[in-house]
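The numbers here are math on the coordinates, done by the rules we state, and not lab data. Please read all numbers here as calculations on a predicted model, not as lab measurements. Cβ atoms are built from the backbone, for glycine too; each structure is taken alone.
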Structure P
Amino acid sequence: MKKKSARNIVITGATGDIAQAMIKRLPGDNLYLMSRSLPEPELPEKIDILVNNSGFGLFDNLTNLSDDQVDEMFKVNTLDAIKLTRKLKPTKLVNIASISAKLPTKKASVYAASKAALIVFGEALRFEGVNVLNVNTGPVSTKFHAARPDYLRKVGSYVLTADVVAEKIVKNLDTHKRELNLPWQLAFASKLRAIFPGLVDTMSQRFFNYK
């Protein structure tokens, strides 16, 4: 069997739990880790895979958010990812987005909008010849939600682990799968919303608005 060549993989938000779980599953690849708390790596000329994993979210009613907070969410979740993708020109792009972009809920208007923009960015890049995987997750038990344990308790069975998400991503790094929507319950609800938006929005008021 022909030995698989090591891939040059850039991962942003590299100190995050999903990124760390991915790193454990990529022992034979050349990994270049980017994070605010890490020194800037020296990158090779050719990047096989870019994982846009950095994320930032504040959950509140729109009128309670400042201009700076709105700007920061779009900067981290959307603009930085777009600019880095343009700079590195990866063969494969993985965008860690959010199911909230497809299934918006109360207090997530700006966060959901920034992730929706990231999804559409990836979808458009496919027409430019880039192999794009958009990963849209529901709540994941990571440091991202560390300050909101009550939220994780309320969403209960919808909560994913970083290992589950990382395993599915790594399995699809060499495929042409377009999307991963997790967990299946929220993936189904998002598909249903595309057909019956009014009905699902009404249901969401009761079942999904835990923020």
Structure Q
Amino acid sequence: MHTEILASEVENGKTVVLRKRGDAYDVVLGNVVLLSSAALETELSFGHLAAQLLGRAPSKVIVGGLGFGATTRGVLEGAHEGTRVLVAEKLAAVERFVRGPAAHLAGSALSDPRVEIVRDDVADVIARERDVDAILLDVDNGPDWASFRSNARLYSAAGLAEARASLAPGGIYAVWSGYPADAFVGRIRAAGMQASITPLKERGVVRARAYVGVNPK
């Protein structure tokens, strides 16, 4: 399969590359594939969970990881005019790629006035925000595989407790996973949230799942 390098930057001493392989786009950090456009339908559905599980349009949402903008697009499709969507993205290169060569994948999400890109670790954003209607984490392949070593804290007992403290009563916490990680359900329950698993489909086939926690009202 032909591979085309569309953009390359050095950030924090490591090379970040946007490449195209056939119809798929990838962001690669060093030798690790951070993002792929192969599962955008599952990520769009993941974003829809904010409104679907709340039963109403959310007022404040934290999205962990910009990716190619699909989760944010999904949130916006169920949002209202006053919704705030805080998108935490550590890598400036990712935002530049999504505003540049990969802009068509994000549509108008990044130019929507309801969206704020926060150049910070999502764990730190969660720690300082309160009364959040939904926290949607798609910063890793799942809760057992961290793209960055610091991300592991998101799925620990302390990280789950911090997320619950950030949520409004009835608020939604969800983690996108490209593989089964059903043991994580127990960790969500141990944090005091009602836990469930939502399958996410790509072209009609389950390709990912959302591990969901609901903060009691």
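Taking FRET efficiency 1/(1 + (r/R0)^6) of positions 70 and 142 (r between Cβ atoms, R0 = 25 Å, to 0.05) as the criterion, the top structure among P, Q is Q, with the largest value. Comparing distance in nm of label points 7 Å out along Cα→Cβ at positions 78 and 110 across structures P, Q, the highest figure is found for Q. One of P, Q was used to calculate distance in nm of label points 7 Å out along Cα→Cβ at positions 54 and 126, giving 1.8; which? Here the read-out was taken from Q. Which structure, out of P, Q, was helix-only ellipticity at 222 nm (-39500 (n - 2.57) for each DSSP H run of 4 or more, over all residues; to 500) derived from, given a value of -7500? Label of the source structure: Q. The greatest value of mean count of other Cβ atoms within 10 Å over residues 62-69 among structures P, Q is that of Q. Once relative contact order in percent (Cα under 8 Å, 6 or more apart) is computed for every structure in P, Q, the highest value turns out to be that of P. Here volume of the Cα convex hull per residue in Å³, for residues 30-85 alone was calculated and came to 76; which of the structures P, Q was it taken from? Answer by label: Q.
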